[in-house]
Structure I
Amino acid sequence: MLEKTVVIEVPAGAPATAVEERRVEILEAVHSAGAALLRGFDELSVGEFASVAEIILEDVLTENGEHEPVEASSIVQTPVPFSHERKLLWHNENSFNRRWPLILMFSPTVVATSGGRTPLTDSRELLKVLDPAIVELFRDRGITYVRRYGNGIGLTWQKVFGTESRIELEARASADGVEVEWGDGNTLTTRSARPAIIRHPLTDELAWFGQPAHWHPACLDDETREALLDVLGADNLPRDCRFGDGSVIPDSVMAELVAAHESIEQSFDWIVGDLLIVDNVLSAHARDPYEGPRRLLVSMGDEYEFAEHVGTQTRRVAR
């Protein structure tokens with residue numbers, strides 16, 4: 001069981017009622033410990049999960065090109081597709097975008113035969129266990145996330161940006177601080193410079209906030225990395241990341257970042273009906289490899305954005 005995450009016992013029935021009655025307590029736990037696990041519910045249907053999300057979240061995020069909606073709902077989603085044989089490394093959700101959700105919600109309806117945990121790391125603690133010199137590098141320079149579309153690997157830019165129009169894409173990219181570079185055919189490269197360390201918008205605590213482990217080639221398994229480099233070359237990888245000033249993030253720095261996450265990782269075995277509510281700034285999450293079928297419901301919301309290009313301040317997205 002997670003050592004720091006608050007576990008809140010709940011009754012089997014009427015999840016919306018139970019959550020509404022204890023909403024203040026739940027959110028206080030989430031914004032203090034970084035996450036709260038509600039345990040005791042029966043399996044949550046898509047409708048029940050959506051109702052709970054609307055109680056917990058002031059604003060539910062419905063536009064997310066990285067996730068697929070469940071059934072006809074745009075409120076409840078499924079996780080990003082990723083090989084069940086490999087670990088999906090730690091990340092603060094959507095931290096490569098200008099705007100990102102403060103709260104994430106997860107509930108399993110099918111638990112894997114083995115594996116499939118959702119480990120968490122405390123983003124405040126990460127700054128304490130990571131080499132101070134590395135912390136300062138990321139704090140001063142931030143991270144530039146580089147993404148290349150049109151090579152047949154990963155999602156298309158039409159899917160991610162939700163449009164078929166280059167003009168509309170460019171307008172959205174400009175508003176979100178994304179640099180756009182068109183290549184031959186329908187290829188596209190985007191670059192997004194973001195902070196890596198921010199202050200929590202409610203508690204003012206400093207926390208790591210990023211996901212270079214999802215982007216840096218050093219974090220790929222050897223077989224995948226070698227195949228991509230062989231076919232596409234080092235300058236044409238689907239995803240890459242640099243420091244915010246464009247300088248290379250050494251493999252050794254990424255190795256230390258991964259080791260720091262590993263040293264503070266906590267996890268638990270899912271039980272059908274569990275409801276995990278995560279503060280996306282205070283906690284990064286991952287996903288372990290697994291066997292057998294696995295189904296997780298996801299919702300997220302309460303959007304904030306970076307107030308500066310490379311700075312620690314954040315602000316609530318105006319509605």
Structure II
Amino acid sequence: MEFMRRLLTLVVATALVSSPPAFAIGTPTLLIGQDFPDPDIVKTDSGYFAFSTSTGAVKVPYAQAPAAEGPWRVAGDALAAVPKWAKPDGGFWAPDVARLSDGTFVLYFSAAVAPGGEMCIGVATAAKAEGPYTPAGDGPVICVPGDGGDIDPQTFVDSDGSRYLLYKSDGAAVGPPAAIWSQKLRADGRTPDGPRTELLRADLASENAVVEAPSVVKTPSRYLLFYSADTFQSSGYHTGYASAPTLRGPFVKAGTPFLSTDLLGGKVDAPGGADIVDGRIHFHGWLGGGRTARGMYQLPIGFPGDVPQLG
């Protein structure tokens with residue numbers, strides 16, 4: 001009996017040592033304590049810039065900081081004018097800014113098409129990261145019939161220089177759920193080159209038919225696709241990831257969320273809209289226990305063994 005008691009004690013002690021604590025990630029840093037949802041981060045020679053979904057009358061808010069950790073200051077509106085094809089009061093969602101090889105900055109955004117209201121993806125260009133950005137082209141870049149809307153653009157440049165635009169198809173009320181796609185682009189950053197590729201689809205119960213806000217990181221041997229899932233108003237909204245040997249897939253989802261309200265010990269409510277730059281993951285979360293404003297947070301991130309790890 002004494003031997004069994006000691007053995008049981010040893011087993012329990014070993015389990016406690018080998019099991020991670022419930023909250024060992026560290027405290028997320030609140031960088032922008034006002035409404036700044038779906039943050040996109042851009043590093044330049046003159047500092048860092050961030051862009052967010054429309055807030056109030058500001059079409060594409062932008063913020064700037066001398067370093068990734070701040071201090072961050074919300075500075076103005078990056079988009080000079082509403083595109084002719086877009087509803088002026090429809091809002092501009094989840095912007096992404098990328099720099100082309102010729103130095104031009106391209107702003108990708110989602111906007112409602114006039115007069116129907118379906119969301120499509122358009123572009124604008126500027127000589128500087130902060131803009132002002134002038135709408136380019138006579139219509140959207142991505143607007144696929146039957147998608148139920150296309151939103152959340154995010155660019156990725158592969159190691160061979162190929163440029164891709166990742167985005168979400170909303171899905172229909174009846175039919176396939178939301179999906180994330182990859183569309184190769186030509187060097188101008190706004191012309192599709194070939195057919196698109198489906199990367200993953202909302203097929204888990206915890207996702208509630210929603211996957212969105214894609215962001216890709218390439219490690220030495222894997223492509224890691226981070227995405228948000230569930231409805232953004234819910235505390236169940238979370239950030240997951242999937243991995244693949246190539247950008248075309250097949251992407252295999254991790255078994256558990258990467259960022260969630262519970263995993264962050266309730267210190268961020270509904271973490272999503274993630275973007276990863278310079279060893280830091282930036283994401284939004286609801287402020288003040290309500291559902292009126294989402295601030296921008298940051299945590300350090302690394303990729304030991306091609307697996308993402310916080311802290």
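Nothing in this text is a laboratory measurement; each read-out follows from the coordinates by a stated rule. Owing to the predicted nature of the structure, the values given are computational and were not obtained by experimental measurement. Cβ atoms are built from the backbone, for glycine too; each structure is taken alone.
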task: For helix-only ellipticity at 222 nm (-39500 (n - 2.57) for each DSSP H run of 4 or more, over all residues; to 500), the calculated result is -8000, so let me know which of I, II that is.
output: I
- request: Of the structures I, II, report the one carrying the highest value of mean count of other Cβ atoms within 10 Å over residues 99-106.
  value: I
task: Work out distance in nm of label points 7 Å out along Cα→Cβ at positions 243 and 267 for each of structures I, II, then name the structure with the largest result.
output: I
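Which one of I, II has FRET efficiency 1/(1 + (r/R0)^6) of positions 179 and 227 (r between Cβ atoms, R0 = 30 Å, to 0.05), as calculated from the coordinates, equal to 0.60?
Numbers: I: 0.60; II: 1.00.
Matching structure: I.
Matching task: 20.5 is the computed value of mean count of other Cβ atoms within 10 Å over residues 35-42. Pick the structure from I, II.
I
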query: semi-axes √(5λ) of the Cα gyration tensor in Å, for residues 163-274 alone was computed and gave 28, 22, 17; which structure, I, II, did it come from?
result: I
field: Comparison of I, II by relative contact order in percent (Cα under 8 Å, 6 or more apart) - largest value held by
entry: I
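One of I, II was used to compute Rg and Dmax of the Cα atoms in Å, and the result was 19.2, 58. Which label is that?
Details: I: 19.2, 58; II: 20.4, 82.
The value was obtained from structure I.
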